[in-house]
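For reference, the structures are reproduced in the following blocks.
No value in this document is a laboratory result; all are computed from the given coordinates. Computed from a prediction, not measured in an experiment: that's the story for all the values here. Cβ atoms are built from the backbone, for glycine too; each structure is taken alone.
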Structure P
Amino acid sequence: MTFFSPNTHSIDKDPLPILKNPLLTVAFAFFISAFMLFWRLGGLALITPDEGRNAEVAREMGLSHAWLVPTYDGLAYLDKPAFYFKTIALTFSLFGESEAMARLSSALFGFALVVAAFFFCKKMYGQRTAILAVLIVSTTPLYMAFARFVIFDMTLAFFVSSSIFACFLAEEDGAAHRQRWYLLAALAAGIATIIKGPVGFIIPTLVIAVFNGFEGRLKVMKHAFALRNVAVFLAVVLPWFIGLSLQRPDFPYYGIMRESIARFTTTEFHRTAPFYFYGPIILGTFFAWSLLLPESVLVAWQTRKRWSRTDRLLVVWAIVVVIFFSISQSKLPGYILSAVLALGLLTARVFALAFNNIHGRAARLVVHGTIPLAILSLLAAVFLGVLAADPDLLKSRLTAKQEVFDLFIPTILPMALSLGCVSLLSMIALWTRSIGLIFAAFISFPLLLMTVNFDLLALYSQVRSSRSIAEHIQPALTPTTELVCLECLPNGLPFYLKRLVTVVTKDGQELTSNYVVFTLNSGKPWPEGVVPLAQWPAWLATRKHPVYLIAKKDHLPQLKAVAITRGVEVIDLGSNFWAAPLPTPTGN
């Protein structure tokens, strides 16, 4: 039994031994996938900064119908193209504005990518691998998170991955279907570009070019860049680029030079990290499947001559994406989402081979990977169990945010019990050498995280969201009250309060928009709704209506000074924010 079969198609015929009926097994796998991606989608508050900001951009888009130039807090927001915001705005228009509807777009694209991966694996490997791929990808923490997060990465991953799948199948599916596959790839790459810029076509182009180079068939790239495919790509991208450039003449320079080239080559976006950044990210966010990677990499390299062409595509895919973003000066976990998908499909491949031959090398590999799962889960369960029995052991060592730790104390015991269950199941699987139980042990961690331990996620989102601040503020606001933030802006506050916020700022950094900072530094007059810090006392004196002034704790002395002059008390909003409800000045 080799680690990878030399044939493109595997010989597995039987479904995953969960259910006897193959159709029911497929349905079961997709039920688990849907559960992991959609269950309690609105059960978490919008996390700052990305979720709150992106939801508000979509809300404003729905109100203004400005489908080409998005706005955030009333200001032009061109950090990313408008496509993703349009999908959320459409959802809001159909089902209303809520946290669940803000996340629905990402979840739908996440589920659609799982479906695409299923059909790709079924065609190239067989049904068992396809079913396992659905379960593994859907229960990967990084994938689950970005499918339930109001951010571009999952939508981008769907179109980037679809483009790669289509380019590969164009050469594997026979000449009769080549043109249609490449047209689909060009369409997907075009949409990916209007989701997040040039990276939308750079990644699939790099992956396919490097793959074909290793295959010794670079000449097939001329099929990918045939005139009709380029025409389809440009038909998608150019109307958006030209239309936006006409409305915002500074966009071509900003979009190409600042948002793309500078982001990749400089550290000015403050997202720099060491070259090895994605190593720990993969180990952590691909857990528990990442425990299989060290030995899998070693064994796969030893048997590399037996890889199928599909195996080689997935390996090249994962490596190219990780290296590309490791070179980049701007690094975030979501950038390698499509690489994690490729790793998930390779992991499904390993488990499928283990199910096919329970005495083969792949079976021994998954057994070996279960040992650290059992040990790590047990150690974590014991540690959390001790902490649940005596929380002061850790609390006494905390130098700050002890009140936040108090919120999480009730979630410690359920997490300890969950990890204990994972460890116990892993030990039973090791004792019995059952591949089915081993798979169940690996999948139990994310399943328990989304069920028994969901309150832990809810509390995390609560302390990272402006929802509680908005709930505190809402009763004090009247239609004529102007909401003003002094050198701060709790992201998501405009979304939750359904109103714009005036921001007093030195350079606009509080709006977490590189384009806003870029425009404020352009030398042109600042737009309404943004007040220069040096001018704010004089500006405040011109207000003829009530002002609800918010500041962070480090600006509390200034806030109190203003409150005293107006005869009001400052209010603790929690989450390190304070407020002064300033009445209409006397005589106005």
Structure Q
Amino acid sequence: MFLSNISSKLFIGMMMMSVGIANAVTEPLSEEQLNRAQRQATPEFIVDKNKPFHQYTWLTAHNAFNASGWPNQQWSLRDLLERGVRGLMFDVHWHNNEVYLCHGTCNIAVGDVSKLKDRFTTISDFLARNRDAVITIHFEDYVTKAQMQHAFSASPQIAQYVFNPKKNWANRYNWPTLQEMINANQRLILLTQKGELSGEYNSGVYMFHDQDITVENYWSLGGTIGSHDMSCRTRWGHIPLDTMAASQSDVHGWNRLFVMNHFHGVPEHLHSGFDNRWDWVQPRIDNNCTPAAGRHPNYLAVDFVNQGDVLEYVEWKNNGGVIAYEGNNGTQDVVCGFSTATRRDIRLQASDAERLGCENDEMRSLKLRGMKAGQRVTFFDSASGSRDDDYSIIDIKADIPFDRPVTLSSFHNTVNTSNYRQRYSGGNDLNGKVSFIRVEPQPTKFSEAAIVLLRGNNATQRVSCTIGLTQGGFWNFKNTSGCHNDDARSAKIMAAKAGTRITVYDSPSGSTGDDRTLITILKDFETPKIINSFESSFQNEFMKIEFFRKNGLDGKVSSVRVE
């Protein structure tokens, strides 16, 4: 999952060598976002924009401007924004009579050196093109207020986007909703580390003092990449991490925003692939930082956002979804996680970005967190998502709170709980064999209706063929790809609508002169029904089975007709 192109032994060797180196959908996905969501994570995408701003998590790039020399990022500022980063950490210095972005010193050998006004242009152009984007800039300031005013005056175009609590929000008792900020076009939050730089500037630009409006954990995981301090202690001794209310007069009583730093004092891109792994980020948040701060982080700040799983994590965190595990019952290592708010097909034999970090033939169980009623996720053995091999359908029946996860213990169960319904097609086991995942936020009802023919009696052994029941047709197994002739002995009907008729024939042409079994669906059902053998007749409230004997049908099925 996490380092798809580096074997674990090679990665460990590289790491050791590196130690010595310093609910309501308010706005649908755009066509571009939809296309991108099919290929990769979209951490900027929010389904429900009607929650207050302090209830979201934003992927944040530490030293976002620095992609050369001794870099903290590999993507340019433009690429960071395009790939969903919405928090930017900038170091600003007075250099050559202008405000520059520099890392420590304005020496090009150390890292990127660029004018703040040029980066403001990149950001304002992006905000103009992306009407639902909300960006936060965290300034580490080595300038005066007059020098900062100089930078704002040189970039008048950003004033129209800057969030000003005195404008529109003066009588609010807390943060506006994300949608309200978008509607008001106040989509750029500016934070300064210097109290004397805070407040209003000309043209309505406003800067928050971070210590008045945020809490922040200590900024380093360790001075070198060989040490990991996973605790979450406050960066500012006089402001406990669990301080809830803002002290700045303009926003007095508003919820403070939690900035969670998750990077080393020494940036190293190979090691960030380790620090940014899901099974490092999530446990630190769940077990250390959230308990210490009394809230989830609003800004997850990392080096090298393109490494590890932080893109996927933030998309999942804001929208809910699944986490897959190597062991049954949500145990052993995390394989991957992804949001279920977006329609997508995840091909586990594709590139790392396209498969959202999920490894092929690894997962055995899931934890469901923050998923919404009506969502469906289907896991396939087939690398193409074909139903002619094992598959398991998970339908969410009731909203699952993010902080009360539900464990799905195995892929080969058929269960119906208050939270979800799981339907396993049967066959020769799906655990450790998942190769394709389909996510459907709003599936069409009964689109999953199908009859699965199996090699053994009592719905056992491998899948012989799967026939969909959403439309009529005739399938001759001698010329139908994925179906085994003279093989099936039983069936599992995953779901079906009343009035559906299925005829199973010995004859490849569907002749009634040989054995056949007629299955008539009497009542809609979505819980799988098993036909233990084709050589018996019976009736219950859901279906009527009529077997027309000649010389036996089990193990001799050659065609199926659906009406």
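Points to keep in mind about this one:
- Mean count of other Cβ atoms within 10 Å over residues 41-48 derived as 23.2 - corresponding label from P, Q: Q
- Highest-scoring label, criterion being mean count of other Cβ atoms within 10 Å over residues 201-208, among P, Q: P
- When FRET efficiency 1/(1 + (r/R0)^6) of positions 233 and 449 (r between Cβ atoms, R0 = 35 Å, to 0.05) is calculated for each of structures P, Q, structure P gives the greatest result.
- The maximum of distance in nm of label points 7 Å out along Cα→Cβ at positions 89 and 217 over structures P, Q, that is, the highest value, falls on P.
- Entry that produces 0.90 once FRET efficiency 1/(1 + (r/R0)^6) of positions 49 and 369 (r between Cβ atoms, R0 = 30 Å, to 0.05) is calculated, selected from P, Q: Q
- Structure (P, Q) behind the derived value 55, 24, 19 of semi-axes √(5λ) of the Cα gyration tensor in Å: Q
- With helix-only ellipticity at 222 nm (-39500 (n - 2.57) for each DSSP H run of 4 or more, over all residues; to 500) derived as -19500, matching label from P, Q: P
- Computing mean count of other Cβ atoms within 10 Å over residues 313-320 across structures P, Q gives 22.2 for structure P.
- For FRET efficiency 1/(1 + (r/R0)^6) of positions 289 and 433 (r between Cβ atoms, R0 = 30 Å, to 0.05) computed as 0.30, the structure of P, Q it came from: Q
- When FRET efficiency 1/(1 + (r/R0)^6) of positions 249 and 305 (r between Cβ atoms, R0 = 35 Å, to 0.05) is computed for each of P, Q, the one that comes out at 0.50 is Q.
- Origin of the value 0.45, where FRET efficiency 1/(1 + (r/R0)^6) of positions 65 and 321 (r between Cβ atoms, R0 = 30 Å, to 0.05) was derived from one of P, Q: Q
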